[in-house]
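Q: Listed below are the structures to be examined.
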Structure I
Amino acid sequence: MLIQLPDMEDRLGVLIIEDDLIQAKALEKMVMSLDHLVIGTSMSGECAVKLTAEVNPDIIFLDIALKKNINGIEAAHMINNISDASIIYLTGNSWAKDDKRLKASKFVDILIKPITKEDIQKAILKCVSE
């Protein structure tokens, strides 16, 4: 059963940073099915920082283990310096929750893959409840 979100005048603008194209598309479909707007997607930490500055998202779904030069945690620290967007980390490894650099970043939630629509909705609810 899905949780009912509080009334919102506008849909939330969501940025998806995920280097697995299939997972990124699945996440995008789930976010849109919850009536939020995906305003950008990227596969790299570098692009995540640039896109955040350009599109000013409300929420960023950010994969921790990005394959390029900047991983998700490093990108989050940079994003924290330029934006108040709520960050929701994505990871396939439950041990990632113990990472000291992750704990030092500003984030709302950590979702362990595979992610369900209910997981996304609960995490978004945490963002709008802050």
Structure II
Amino acid sequence: MFPTNIQSDLLAPKIEPKSLMKCALGVRAVEIQAYMTLLLEEGATVKELAEELGKSRPSTQRLLQDLVSKSLAIREENPIGRGGYEYTYKAVPPEKVKEFMEHTIDAWYHKVKSSLQDFPAQLHRRPK
């Protein structure tokens, strides 16, 4: 009926935060790990996060870009002399992530409820 992971989450007494993030935000486990590290460390550079996660710098850079694009992290520019910059990445506060997930879940719920109105009729249509 449901995909196994969703069904097991629905049957569990409580849905864990990581499962909520995966479902509501479509993030991968490694993105959640990076988000949690940024949250606990109160920010990190690419180099620091790469060391903490045991990943290469290019992989960590892409991971951080994904977190920023998904509104889970922000990038701050810090001058380092001679006109150069170093970027520090910080986790968006969990309260903001919760609000975003609530909005996403509400929008999905309304879309599913609306789609269910035509569900029986759509099953009897021939594929195009």
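Throughout, read-outs are computed from the coordinates displayed, never taken from laboratory work. Just so you know, these numbers come straight off a predicted model, no measurement behind them. Cβ atoms are built from the backbone, for glycine too; each structure is taken alone.
Q: Tell me which of I, II gives 1.3 when you compute distance in nm of label points 7 Å out along Cα→Cβ at positions 84 and 108.
A: Checking each candidate, the match is I.
Q: Quick check for you: by percent of Cα pairs over 18 Å apart, for residues 44-99 alone, which of I, II is greatest?
A: II
Q: Quick one: Rg and Dmax of the Cα atoms in Å came out at 19.4, 68 when computed from one of I, II, so which one is it?
A: The structure behind it is II.
Q: With helix-only ellipticity at 222 nm (-39500 (n - 2.57) for each DSSP H run of 4 or more, over all residues; to 500) derived from the coordinates and found to be -19000, which of I, II does the value describe?
A: II
Q: Here mean count of other Cβ atoms within 10 Å over residues 36-43 has been calculated and equals 19.0, so which of I, II was it run on?
A: I
Q: Using FRET efficiency 1/(1 + (r/R0)^6) of positions 60 and 116 (r between Cβ atoms, R0 = 30 Å, to 0.05), single out the structure from I, II with the greatest value.
A: Across I, II, FRET efficiency 1/(1 + (r/R0)^6) of positions 60 and 116 (r between Cβ atoms, R0 = 30 Å, to 0.05) peaks for I.
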